[in-house]
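So, here's a batch of structures to check.
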Structure P
């Protein structure tokens with residue numbers, strides 16, 4: 001029974017925005033003051049939530065809004081009066097549905113409940129829907145039971161509580177809910193009962209909205225059919241889909257009681273479409289901070305352009321989470337890398353730019369940049385100016401020729417965030433990326449802050465697991481993830497995939513496991529913390545070469561490397577992204593702490609070094625480095641010659657300028673050279689000589705010369721040639737012998753014996 005349909009009753013008041021002269025500030029009777037003349041009210045056009053609506057500044061203890069038209073009260077009929085309001089500023093009032101009962105010619109029927117329960121408004125900007133049921137019978141769920149006395153009502157709402165609040169009211173609606181009380185209650189409402197057609201062409205949005213309004217906590221049923229929704233829709237009640245929804249790409253669906261992939265996949269009849277619509281809504285509402293994939297496996301045949309899916313914004317700063325599922329790449333040409341080569345010019349004065357790039361518009365943002373000379377590892381295109389034939393880079397180049405040919409390779413990613421100009425506090429959690437050698441996994445936004453990737457599996461990425469093409473890695477956190485290479489069967493020289501790269505600062509890479517990539521990480525920027533990771537890069541070749549597990553691409557590292565398991569790989573520290581690589585001022589190689597790690601190798605070539613410094617210009621030196629409390633171990637094959645070394649294939653390291661280098665408290669197994677600084681050795685002189693030459697070349701780090709002695713402590717008596725004990729103290733001189741690695745200890749006369757000598761190689 002619905003008398004709006006059967007009897008043609010008109011219950012719905014006109015929108016507030018249409019005519020304020022029919023809306024009373026008092027009880028609603030003719031002649032009362034209207035909102036059309038109120039100094040504290042106005043119609044606001046195109047509110048983002050309500051469209052055209054009424055805005056009121058609350059100045060009365062009870063602010064009333066009553067429709068001056070007569071809403072009929074018929075015995076046996078029940079009406080739901082609803083309103084949607086929000087507070088923009090000022091004091092937060094309370095709101096309630098209210099109505100004035102009348103009979104005959106403006107006769108007030110007294111003794112009845114004229115107000116419903118008050119609803120507190122707790123937050124600014126939150127949309128509050130307040131409802132009450134008005135009817136003749138005193139039934140459960142009826143807020144104002146009036147009996148048969150009144151024949152009509154002036155319906156509306158009250159704002160109570162403190163004054164000063166700026167309140168917007170969308171509209172006041174009246175619906176016939178008689179059927180709820182006059183037949184057996186059902187736990188669902190059917191959208192067809194509210195006019196939905198389901199032919200895929202008719203816009204059924206109004207019917208869905210009406211069904212949602214009528215559901216009042218019951219389930220909304222969407223029967224079999226294709227339901228076209230032409231504009232954005234919010235369903236606040238649980239919804240069961242037997243049919244499916246279709247809507248334009250830019251139209252959003254909010255399933256407030258089904259906000260997960262199960263709900264959206266059911267709504268659209270397709271997991272991928274449901275995922276896209278769920279992600280779209282994730283960035284366009286404030287009720288949910290996470291979208292749950294419900295443990296589902298989602299098969300993709302093309303990348304997901306996250307910003308393109310959201311479409312209506314390219315910056316976002318609120319915490320959002322995508323969690324709990326699996327992405328699987330299916331064979332498709334959409335995953336193929338694209339590669340473009342162009343001649344370009346470069347100058348150290350504009351180190352982040354390539355100029356004179358013909359047809360620059362064809363070079364995709366996010367492309368990896370390579371060239372025969374001067375391009376460090378993991379340099380990407382962050383922007384393109386087609387009009388000026390310019391390409392802007394994520395990192396400066398390392399003094400390439402003024403003109404050469406560059407190759408721009410765009411990898412394809414399962415989740416591609418590159419369209420976001422700034423995305424902050426986004427989290428990817430408990431997701432497996434099954435790339436299958438077809439594609440890469442995650443491409444970070446161009447800029448942003450604290451992008452978090454946690455408890456994820458990256459299996460078989462073709463090129464990269466995680467890429468940062470600009471500053472979107474600022475403060476990034478990668479925690480407890482598993483990286484499984486697609487190059488497990490390849491020997492080290494054949495590998496090309498990389499687990500992650502960093503261009504910015506303050507990143508935390510913690511407790512991850514990485515297996516058989518070319519590199520675990522390529523790190524630019526500073527202030528990063530790498531801790532608790534295990535990365536393995538070996539192969540089965542006896543005395544085989546190994547690749548760096550961690551590449552530090554900036555001399556100013558300012559990084560702690562703690563508690564990691566460096567397995568059949570090493571740390572390589574370079575300045576390969578320095579546009580003027582010859583040292584001319586600054587800190588040079590600075591600020592690296594390597595503490596409490598396990599460095600292990602098996603079957604490696606004896607010349608491998610666990611810590612290798614590779615200068616890309618002249619006059620560089622170590623200026624602040626600490627290597628303490630580590631275990632260095634080599635098994636199978638020849639012993640490792642040393643754990644530390646300088647790769648001077650491009651330039652030498654100025655070891656005479658070494659400063660603040662601490663290398664102590666480490667444990668060595670299967671290593672010939674036991675590197676230490678400061679170094680303490682027991683020097684033994686069998687025959688009496690005045691100067692003892694103590695060779696420290698088997699201990700000093702990176703081949704540095706010994707600078708000075710800290711102490712000489714005789715071990716037992718020091719005796720002259722005639723066996724008389726000598727009590728005088730010696731002095732020391734560094735920089736003696738081959739390479740300056742001998743410390744000379746000079747006594748007051750020729751002596752023999754033993755002494756503990758402590759020396760340093762740094763300033």
Structure Q
């Protein structure tokens with residue numbers, strides 16, 4: 001059967017004698033050269049009769065064998081229809097005539113600039129190409145009640161806006177009504193290329209109920225036409241079948257945190273939590289708000305974090321995921337808030353309350369991969385990249401690898417962070433799996449510049465799960481990324497389980513490195529380090545210790561080692577982080593967010609009381625959180641115990657100790673000693689300053705000076721020195737000590 005087909009071609013290559021080369025790939029020898037049959041406003045057209053339902057074609061200049069050819073082979077199939085359009089700069093075949101750009105996006109921006117909200121609202125303008133293109137992407141409510149819809153798609157032929165404001169009408173509707181179609185206009189955007197589509201809907205044309213919408217694209221994707229949610233949507237609808245995008249007004253929430261300032265890096269004591277797990281099955285939280293933003297807000301108001309002493313909460317992912325399995329590391333898009341946690345305003349209320357209670361709030365951003373269950377970006381833009389199209393560049397073990405490093409993709413991810421800062425007052429971010437094998441560091445460098453160097457939020461905290469650690473994220477040290485320290489975590493687990501852990505050994509090797517902010521491995525500044533013994537991704541210390549052998553399964557030993565791991569985390573140079581439940585010594589496997597809160601009481605649980613005391617010591621005494629490029633050179637830090645020193649000072653033993661003073665003198669010095677050996681170790685302690693040294697903590701007890709604690713200056717556990725040294729000090733097995741030199745005034 002012969003089919004009559006018209007193929008349009010714009011000939012933007014400027015071929016003087018444009019010839020269509022036509023062939024089939026079914027083993028036959030059909031090959032033809034076809035000359036144009038005419039010309040119209042779009043360009044040339046070729047009329048041909050074909051007895052195959054599919055064939056291949058491209059274009060060349062003239063009938064000569066040696067000539068200029070396009071490098072874009074195109075595949076036609078009959079389902080595309082009897083008239084199609086092609087363009088010289090792309091391989092795509094369109095069933096409708098591609099739109100012509102209407103103008104420049106910068107000019108359009110100037111027209112509506114005065115309608116953009118200034119406060120608590122983010123209007124996308126990121127352009128990492130340096131051309132300063134305001135993208136205006138997403139569904140953005142303006143001051144006059146109108147909504148401007150922006151959509152990035154450099155390959156589509158036509159794009160329609162559909163929603164509950166036009167009965168979802170478009171060419172793909174089962175009963176199309178053309179008078180209700182809203183065709184979006186194409187504008188020259190990034191790189192001054194036609195790639196941004198706009199539609200501006202006036203208030204009188206919008207419903208009073210929540211505005212739901214999608215885009216309907218023709219051509220440029222792997223299918224000829226499709227509905228797609230807005231990649232910039234702030235929220236998905238309650239209709240989980242259709243997953244419509246929803247317009248959100250971020251300006252309606254009344255913020256009261258105007259006096260809040262994000263804390264300095266050195267003052268961070270981070271508590272990682274999952275919104276579900278932190279209040280699920282907590283008998284003190286009403287059932288209806290367990291596992292939600294409101295549940296966390298309730299705990300904030302009750303003073304849980306203030307009592308514990310932490311200064312920042314790091315939220316595991318809050319972005320919408322299609323198949324919620326608890327952890328949230330399978331994002332669908334990046335800006336929509338997970339509906340199961342609550343509304344966007346519930347999120348804002350939680351952050352607002354956190355700031356009133358002295359807590360910074362970080363969110364976990366998963367920019368390395370997306371879900372395979374529901375993925376609006378997958379094959380959305382067919383630019384020839386395989387698999388997945390424009391937004392993807394291969395795979396990771398967790399899902400489709402996002403094409404970070406591609407500037408238009410980076411624009412979207414940076415916009416996501418800016419939106420969370422502006423509309424949710426987020427203080428910073430933890431970026432998931434950022435090692436360069438998973439994520440292009442061009443994004444992280446540019447993101448730091450766009451947010452911090454450009455004063456969008458100069459004090460933003462940027463944390464990377466960059467395992468193994470890499471030096472390039474240090475930037476200038478003080479302003480670089482804080483990396484989860486793989487070196488600290490793996491070494492502390494090896495020491496505590498008395499074996500190996502992912503390459504780290506329970507030996508004296510690198511014992512100084514892990515406590516001195518891994519300076520000789522990757523970090524330039526203490527700001528570049530987050531130390532942790534537990535996280536959502538790792539077994540708890542108690543669980544891990546139990547894998548080290550039968551002799552370590554004794555509950556008392558596991559409990560003691562859990563404390564030693566936590567003390568090590570709190571005293572090491574860098575910023576400490578604990579994972580929810582660690583304050584109670586919870587034993588759990590990795591990737592578990594269930595905490596049996598009903599089994600624990602803050603008032604009666606000794607482990608919690610000990611943890612609370614330890615954390616508050618760090619919070620109170622600046623010498624427990626000294627910072628800088630090299631505190632040793634600044635006389636703020638001195639080793640007193642180490643495997644590389646002589647026998648009386650820990651030689652060849654798994655012991656470590658130091659004196660620290662934030663002021664660089666002897667006033668208010670802190671002395672720390674840790675013993676990872678299974679037996680007592682006798683040492684000489686170089687206190688260096690005669691006088692009274694107050695014991696603030698050991699593995700069994702934490703007791704601060706008044707008014708925080710009730711440690712008496714004359715308590716016999718304190719040490720009174722007439723000289724600079726205490727000889728023959730006994731370090732019990734698996735022990736730790738914190739002493740403070742007493743000065744006249746204690747605050």
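Tell me which of P, Q gives -5000 when you compute helix-only ellipticity at 222 nm (-39500 (n - 2.57) for each DSSP H run of 4 or more, over all residues; to 500). Only one of P, Q returns -5000 for helix-only ellipticity at 222 nm (-39500 (n - 2.57) for each DSSP H run of 4 or more, over all residues; to 500), namely Q. In this comparison of P, Q, the computed figure 7.7 for distance in nm of label points 7 Å out along Cα→Cβ at positions 319 and 687 is attributed to P.
Determine which structure produced the value 28 for percent of Cα pairs over 50 Å apart, calculated from the coordinates; the candidates are P, Q. Attributed to the structure labelled Q.
Taking FRET efficiency 1/(1 + (r/R0)^6) of positions 47 and 415 (r between Cβ atoms, R0 = 35 Å, to 0.05) as the criterion, the top-ranked structure out of P, Q is P, with the highest value.
Throughout, read-outs are computed from the coordinates displayed, never taken from laboratory work. Everything quoted here is computed from the prediction, not taken from an experiment. Cβ atoms are built from the backbone, for glycine too; each structure is taken alone.
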